[in-house]
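In what follows, structures are represented as structure tokens.
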Structure 1
Amino acid sequence: MNIGILEYNVTVRDQLMDIVGNECPKSNIITWDRTEDMKQSFKYGPVVKVLFLSLEKEAKEIIGYSRRLQDINPELKIIYLSELNETIFEVFEAAPTYVLPRPLDEDHTKQAIHKALRELNQLGEKIFTIINKQGIFTVPYDDIYYVESDKRKLNIFGEGGLVKSINLKISDFLTYEHGDSFLQCHKSYAVNLRHVSQMEKYSIILKNGMELPISQSRYADTKAGYMSYLENE
């Protein structure tokens with residue numbers, strides 16, 4: 001799971017990273033110390049499931065931006081870090097999961113993380129969302145069998161074939177929060193392990209009969225990833 005942290009104070013950011021890392025050891029933590037850098041990361045859609053947002057600077061802008069993120073992805077869990085001032089009343093316009101007072105308290109931070117995780121576990125199917133000049137495209141991750149990189153395009157395939165072609169790198173697709181079910185088996189292919197029927201020496205057979213190649217350099221990682229997926233199912 002990807003967890004994002006926007007925090008301008010390096011000491012607070014490091015403290016928060018330590019707590020999150022201890023409470024969610026399997027998570028991938030993404031940090032920003034500038035608002036514009038965070039916005040750039042979200043340019044094509046949500047990349048995290050839980051987002052810590054400092055309101056130390058540009059509080060009204062951050063709250064408004066987080067509301068827009070939640071409009072696009074209602075699954076996003078937002079945790080604000082705020083001083084006890086007039087801003088505290090505005091944060092609830094964006095329906096945050098938790099509001100952490102500053103200075104940071106470890107017990108309160110753990111409670112915020114656990115509450116966000118509980119809410120995420122209660123959600124239904126996960127949705128892939130992409131925002132581009134053509135509009136907003138969404139598709140449930142479970143409906144995606146595999147994706148194919150074709151030059152600057154990413155072709156998304158479902159049970160019946162091609163679903164959509166979008167402008168996105170396969171490496172960027174894999175940074176999206178889709179759980180542990182997608183695995184890159186080839187420089188041009190990433191497969192949804194939920195739809196794998198069998199794995200052979202250098203190929204993967206999907207439940208709809210499609211066959212995908214496994215590159216020699218990725219064979220060991222693909223095999224290990226598939227075995228790990230099966231063990232955890």
Structure 2
Amino acid sequence: MTTQNDSLTQELPQKKIDEALRFHNDGNLVMAKRILEELLSLAPNDIDALHLMCLIEVQNQNPDAALQFISKALELAPLNATMHNSLGIVLHELREYDQAIASYSQAISINPVFSEAFYNTGNAYCQKNDLNQALISYRSAIALNTSYINAHFNMGIASYDLGLYLEAVECFERVLDLDPTHAEAYFNKGLAFEELGRPLEALIDFNRALTFNPDHLGAIGRRAILNKS
């Protein structure tokens with residue numbers, strides 16, 4: 001039988017986690033971290049607290065500290081796909097891209113429908129300048145989540161860098177289907193149209209980029225050049 005005190009003891013960590021998450025989601029990382037440190041002083045093996053501390057340290061650009069938290073979490077939960085994915089994120093921040101890919105692969109082996117892990121794999125391959133492999137990973141992420149706007153966008157960037165300009169246009173158009181105010185998608189679609197020798201369409205997209213971000217220096221510069229030509 002669970003006594004009243006036992007029940008309160010079990011509820012306390014979750015209340016603290018929820019409180020820390022609220023601060024975290026509001027952008028108050030200092031308060032979120034303070035609450036988690038208090039919780040971990042009482043429950044040093046709380047996996048959720050360790051994981052959230054890892055994410056906060058990544059946001060604080062302190063990947064070495066993040067690595068300590070996620071490594072301990074994985075010791076406690078070695079078959080947790082989310083933890084392996086977060087380890088990959090930390091290793092990516094440390095520029096250990098091959099190890100990051102291995103961590104994402106481990107996450108995918110545990111959870112084959114983990115779209116974020118496929119997306120993160122694509123990002124790591126981009127850092128290695130292995131853009132063909134990056135495209136494969138982004139396509140896998142999108143197959144699992146057709147509304148994955150960042151995957152569509154990054155696939156467009158990788159396609160552009162590979163000289164696949166028509167494919168890049170298609171990717172950016174999918175981004176804009178999901179978010180018609182996405183200035184960067186308009187700008188990059190305009191760049192791809194320029195490479196395709198379609199300056200009028202490029203100019204339209206640069207103008208649209210400036211509609212949603214009037215200070216976009218790239219769009220301002222490209223529009224000026226096109227207007228002169």
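Values quoted throughout were computed directly from the atomic coordinates according to the rules given, and no laboratory measurement underlies them. From a predicted model like this one, the values you see are computed outputs, not experimental measurements. Cβ atoms are built from the backbone, for glycine too; each structure is taken alone.
Output the label of whichever structure in 1, 2 has the greatest value of distance in nm of label points 7 Å out along Cα→Cβ at positions 51 and 155. Before the final figure, lay out each step's value.
Details: 1: 3.3; 2: 2.7.
Structure 1 comes out on top.
Of the structures labelled 1, 2, one was used to calculate distance in nm of label points 7 Å out along Cα→Cβ at positions 19 and 163, giving 5.9. Name it.
On the way: 1: 3.7; 2: 5.9.
Here the read-out was taken from 2.
If helix-only ellipticity at 222 nm (-39500 (n - 2.57) for each DSSP H run of 4 or more, over all residues; to 500) is calculated from each of 1, 2, which structure is the one that comes out at -26000? Don't skip to the answer; put the middle values down first.
Values: 1: -9500; 2: -26000.
This figure was derived from 2.
1, 2: which one has distance in nm of label points 7 Å out along Cα→Cβ at positions 115 and 187, as calculated, at 2.6? Don't skip to the answer; put the middle values down first.
Working: 1: 4.8; 2: 2.6.
Label of the source structure: 2.
Given that Rg/Rh (Cα atoms, Kirkwood Rh), derived from a single structure, equals 1.01, which label among 1, 2 identifies that structure? Display every interim value, and only then the final one.
Details: 1: 1.01; 2: 1.10.
Label of the originating structure: 1.
Computing distance in nm of label points 7 Å out along Cα→Cβ at positions 43 and 203 gives 3.9 for which of 1, 2? List each step's numbers first, then the result.
Details: 1: 3.9; 2: 6.3.
Computing distance in nm of label points 7 Å out along Cα→Cβ at positions 43 and 203 on every structure in 1, 2 gives 3.9 only for 1.
Among the shown structures 1, 2, from which was the value 1.31 of Cα Rg over 2.2 N^0.38 Å, for residues 99-218 alone calculated?
1
Looking at structures 1, 2, which one was relative contact order in percent (Cα under 8 Å, 6 or more apart) calculated from, given that it came out as 8? Before the final figure, lay out the partial values.
Working: 1: 13; 2: 8.
Answer for the origin of the read-out: 2.
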